[in-house]
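Down below are the structures I want you to see.
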Structure 1
Amino acid sequence: MEHPVYRVTDFKRVGPFTLRVAFEDGTTQVIDFRPVLAGEVFGPLGDPEVFDKVRLDSEAGTLVWPNGADFDPTTLHNWPEEGPRLADLARKWASIHT
């Protein structure tokens, strides 16, 4: 069974912790990352100065941050389905670290 492979081609900040992400298939997603910014890797992105250091890794085709955080481009592409699942995980991560 084949799964589509998506690549991020561009992004733009459109609000606090919110990016419009463009993909090579011509689609875009507007993603508010706040619900998933918890845990060891994604928690530091809750600092606006850290979050705003996002960049496009054109080789990997996804968004990356200096602390090593990144998201699978397929997850970003399918954010309406994947975002709530990640938010549930983030709530669990947050409860572990409180």
Structure 2
Amino acid sequence: MGTGGEKKEVKIGTCVSADFREKLVALLRDYHDIFAWSYQDMPGLSSKIMQHRLLLNPDCFLVKQKLRRMKPEMSLKIKEEVKKQFDASFLTVARYP
């Protein structure tokens, strides 16, 4: 989706019927300006709406998990995505014990 050099990716499930897929694509094209396509499209999103927290029991011992290795290209993609979220103030550093 998108116009000119401004391409936007939309994924539609394979289990969707062809008729429904056509209707969905038409709807998305009609209302493409309403959807948030990036983190910058949602400025001022309040953390009062939704916030993820880890509830930790202070009586339990903390366990350090084994390092999980991943492909370098996947690691770079994840770092880029996290940087985008930090830049848009979607992520903040949490202080846990």
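The table below lists the values:
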read-out	value
Structure (1, 2) behind the derived value 0.20 of FRET efficiency 1/(1 + (r/R0)^6) of positions 56 and 72 (r between Cβ atoms, R0 = 25 Å, to 0.05)	2
Origin of the value 0.45, where FRET efficiency 1/(1 + (r/R0)^6) of positions 40 and 80 (r between Cβ atoms, R0 = 25 Å, to 0.05) was derived from one of 1, 2	1
Structure responsible for 1.6, with distance in nm of label points 7 Å out along Cα→Cβ at positions 24 and 64 calculated and labels 1, 2 on offer	1
Identity of the structure behind 3.5 (criterion: distance in nm of label points 7 Å out along Cα→Cβ at positions 32 and 48, calculated), options 1, 2	2
For volume of the Cα convex hull per residue in Å³ computed as 212, the structure of 1, 2 it came from	2
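Where a number appears in this text, it was derived from the coordinates with a stated rule and is not lab data. Predicted model only: the values in this text are computed from it and were never measured. Cβ atoms are built from the backbone, for glycine too; each structure is taken alone.
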